[in-house]
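Next come the structures, one after another.
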Structure P
Amino acid sequence: MTEAEELESGALELGVGLNAGQIERLVRFAALLRRWNNAFNLVSRSDVARLAARHLLDALSLVPLIVGRRVLDLGTGAELPGIPLAIARPDVEFTLLDRSERRIRFVRQATLDLSLPNVDPVSADYADFRPDALFDTVVSRAVAKPAALWRDAASLLAADGIALFQVSALGRDSDLPDAHIESVSVRIPGLTQLHRVLRVRRHAVTPNLVPQDADR
């Protein structure tokens, strides 16, 4: 099976339909990762031979969970999951944020090479980042423990937005203050171990209600 065939069939298993142009872009993105991995330390060397399943399909598993039209990839690193998501959802605006200007240079080049006008690469410290508008969805892929991710993501989310954290068994899910958490298990085609996504929302705020006869 070619890499293109693996991506097409794997994406369909995840409920993500891709056209030929999108598959071709994903294959080109995989080639860019392989070409620049030594210089930018983008992915583990042990993962280079299994990029399709370990990284691209893993990223695409978030497609059905995204809400809204503005998405932030917090700590994008090797452009994951941001670039595969942007390829799959050209109707959505993606901001790829990372502290490393060196890695963001790679993001900018890849965005040009892949002709992705819906991607905005930004190099900034997370605490100092001030977007023009808040985001409907914030995604992040195992760059920190859930509590730290939520601390950074919460201030960047719209009131009804969600955060999607691709995590391993780090910390306790209950360590997220002021948040409602749902753990979603995802089976990635080509991998044996289930992957976990934390879907996080703010707790709903119940207004203080004044009894109708309070002044009587």
Structure Q
Amino acid sequence: MIKIFLIFLFIFKLSLLAFGTYYKDKVSQFKTLSKKSDRQIVMLGDSLTDRGCWDELTNRDDIANRGIDGDTTHGVLQRLDFLTHNTKQVFIMIGTNDLLKDKRVNYVFANYKQIVTSLEKKNIIPIIESTLYVGINTPPKYNQNIRKLNYLLFKYAVKNKIRFVDLNKHLAPNGFLKPAYTTDRLHLNGKGYTIWAKAIKKIMLKK
């Protein structure tokens, strides 16, 4: 149990060490592309989004990947002006890194609401995706906080008539990310991404 947790922690720390430069480079790239790309659907988030081959997973050529490995709700807030100029719909997956850094759930939720509000002010349709649980044999507090965050997000989505996609229902039905869909208890493998893509394809805007 301790050994597994240390491996999990090591993977997370490596991600944090590389985050600073990677974040700046990606944001710089997004800033440049925002003036050129006319893709109407954006996948927005952290490493879970960043690592997805979304155009191929969804079989669409009008989708842009705006995920950054290691990103947080605060990081997303700082780069909302660099979406594609034709963005009409955004799928949001963010919050895991905040909670792994021991940020309070209410802090994460407050940032999340700002993200959604900012998108709506730009006449962009936000789609809230449930923050994914981490795998079994990780400290219980992480999934407990993820559960609290998702509950707040779900209530917020219902109240404000925003689409909420419960990905945990498919990928973590027992409250833990299923081993079949991950190799490190945190990120997704091919099977996991296939399920994620299937869950959102039907609600994507028509071409």
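Of structures P, Q, which gives 8, 34, 36, 14, 4, 2, 1, 0 when P(r) over Cα pairs in 10 Å bins from 0, in percent is computed from the coordinates? Numbers along the way, then the final one.
On the way: P: 8, 34, 36, 14, 4, 2, 1, 0; Q: 8, 37, 39, 14, 1.
It traces back to P.
Can you tell which of P, Q yields -9000 when helix-only ellipticity at 222 nm (-39500 (n - 2.57) for each DSSP H run of 4 or more, over all residues; to 500) is derived from it?
P
For Kirkwood radius over Cα pairs in Å, for residues 88-191 alone, which of the structures P, Q scores highest?
P
If you rank structures P, Q by distance in nm of label points 7 Å out along Cα→Cβ at positions 136 and 152, which sits at the top with the largest value?
Q
Values quoted throughout were computed directly from the atomic coordinates according to the rules given, and no laboratory measurement underlies them. What you are looking at is a predicted structure, and each value in this text was computed from that prediction instead of being measured. Cβ atoms are built from the backbone, for glycine too; each structure is taken alone.
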